[in-house]
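A.B. asks: The next part holds the structures, each set out as structure tokens.
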Structure P
Amino acid sequence: MPPEMPDGPSGVLAGLEGREFEDIWTWDERDAILYALAVGARPATDLAYLSERCGPSVLDLLCSIPLSVPWSVRLLADTGLSALFFDHAFTLSATLPPGGTVECRARVGAVWDTGRSAFVEVTSEVGTGSAVLATARAHLYLPGAGGFGGAQPPAALFDPPAPSARAGPADVEIGVETRDEQAALFRTVGDYVHRAAALAADVHIDRAVAVGLGLDGPILPGTCVLGIVARILAAHRASPDGPAAGPTFRELSARYVGVAYPGRDLTIRVWWGEGGWASYAVVADDARPVLTGRARYA
């Protein structure tokens, strides 16, 4: 049973800080392959991620699902509020295996009030026993849920996540074709918790729902676009011998600044930095910004 919450959005948000969530997430090699397909892997170039004969190898950001979905499903179900991910910052100690079970733990660290809307900061981790495999910090944006008298969000929340991306022309520009079915594939990855979230996320596959929200059509989940970016950036540092045993990245962050439509092209612009860092920006085929962030290679 969820804890009792005061009536109305204001009461719900006032009682949210410090809330903790625990869950179990189970997946198998089918989910690892589905995830790879959902973020654009293709047999001609990404066979290691698609063939059981190869393991399969697992893309780093498969962990984004247990780090983001279980707690967000429960938080929104318990509060009755709607939200969008504003940003993510992932830290990886290991890559998930092709199948298994992990413990998912999350905690609401802060709730902020802009007057008209609200922001919620959540930290999460996945692991087995005392071994932590990956952690994340996410901010949820809750439109229309402000005005409850909470503290203003810190100015740093709105700082550009990749300042070097504005320092000059990109070092690399990579064109990416997306497919109409990628959003549908993404929402099938994982156990019942993720599917429960998918059932409520018709904006990713139902044109009528998307158009009703003022969009041109169904949109790719932001974490799916980030998974595409991670796959592409990993391929640019890949060994000729195939994927390494450990994670490609130690850190990966993203600010979700726009929407991407499945079946339409994206461009990833990359600026290489020192110490294994790279900054990136993703733009749509009509030059709209979609995503911006930073990555640190392992």
Structure Q
Amino acid sequence: MTVEERMARLERNNRRLLAGLAAAMLLGLGVAAILRSGGNVFAEVSARRLLLMDDHGKIRAALATVKGAPRLILYDEQGISRAMLGADNDEVKLVLSDTNGECRAGLGVDKDKGNLALSDENGKPRVMLVADKDGPRLGLLDESGRPRAALSAEKERANLVLADANGQPRALLVAEKEGPKLGLHDESGKQRAVLAVYNSVPALGLHDENGRLRAALVASKDGAVGLSIQDENGNTRAALGGSKDGPSVDLMDGNNRYRATLGVGKALSADGKTNAYPESSMRLFDASGKMIWTTP
């Protein structure tokens, strides 16, 4: 049973209890008192129900049992239930209501978890906080009851999820041992952009509407920076790099073979030798990957 269902049930119990207590007042309460000391001080009072009245004869507090479970209810001057404290088997709960009798806050603790729910003026849950063996979780809901934000902390990671008006997750922030990651999703739930730092290496990835990686930017620990662009099949078609040796631009075909290179790099020459090329050089390759032209 959810927190909001429990709160609704408690409110119904409150109303039934109030009716029963009022009837009990008309019939008269049976109270057994044992006088332990002198004067008007009683050491013990036994009763099935106990009502506290104000100076105008209005019920302001009621203590009783409902189906064997104790309940304490507090009423305002208008006779509206504003607070209820109860204990059932494995759960203790506190419910707070506004001047209209609408439940606005509910706190519950059982053997497995503690939970807190906050509701708006219409009684709709807007904030949910739960702590159990899996860790604490905080949820924020809009006026339609859709989850819009969720924060959780697990043993190895912390997560923050943001959702749109349709309840579709659009942003995910994760912090874990390897590093933080931010993922952005489109209205279909497909991941479109990822910014991450893995083991001190920052990277940015851009994805198409099918979730395929189309562009990636990475800065490695040795100071090199690389930008790669992929086609719809996931093949790298262009790469821009910068390292301590200098910049380079590579163009590849659909089979991941180099077809043109500008800038620093190493390649096999026509005579089969491996040559190093400076920033000002350019090489062209055929479909088999063999270099067919170079300058200078």
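Since every read-out is calculated from the coordinates, none of them should be taken as a lab result. Model, not experiment: these values are computed from the prediction. Cβ atoms are built from the backbone, for glycine too; each structure is taken alone.
A.B. asks: Assuming 116, 38, 28 is Cα extents along the principal axes in Å as calculated from a single structure, say which of P, Q it is.
C.D. replies: Q
A.B. asks: Now for a different question. Given 22.6 as the derived value for mean count of other Cβ atoms within 10 Å over residues 68-75, which of the supplied structures P, Q does it correspond to?
C.D. replies: Label of the source structure: P.
A.B. asks: Something else: Taking 2.1 as the value of distance in nm of label points 7 Å out along Cα→Cβ at positions 60 and 204 derived from one of the structures shown (P, Q), identify that structure.
C.D. replies: Working through the options, I get structure P.
A.B. asks: Computing helix-only ellipticity at 222 nm (-39500 (n - 2.57) for each DSSP H run of 4 or more, over all residues; to 500) gives -3000 for which of P, Q? Don't skip to the end; give the middle numbers.
C.D. replies: Working: P: -6500; Q: -3000.
Structure of origin is Q.
A.B. asks: Comparing P, Q, where is relative contact order in percent (Cα under 8 Å, 6 or more apart) highest? Walk me through the intermediate numbers first.
C.D. replies: Numbers: P: 20; Q: 5.
Evaluating relative contact order in percent (Cα under 8 Å, 6 or more apart) on every structure, the highest lands on P.
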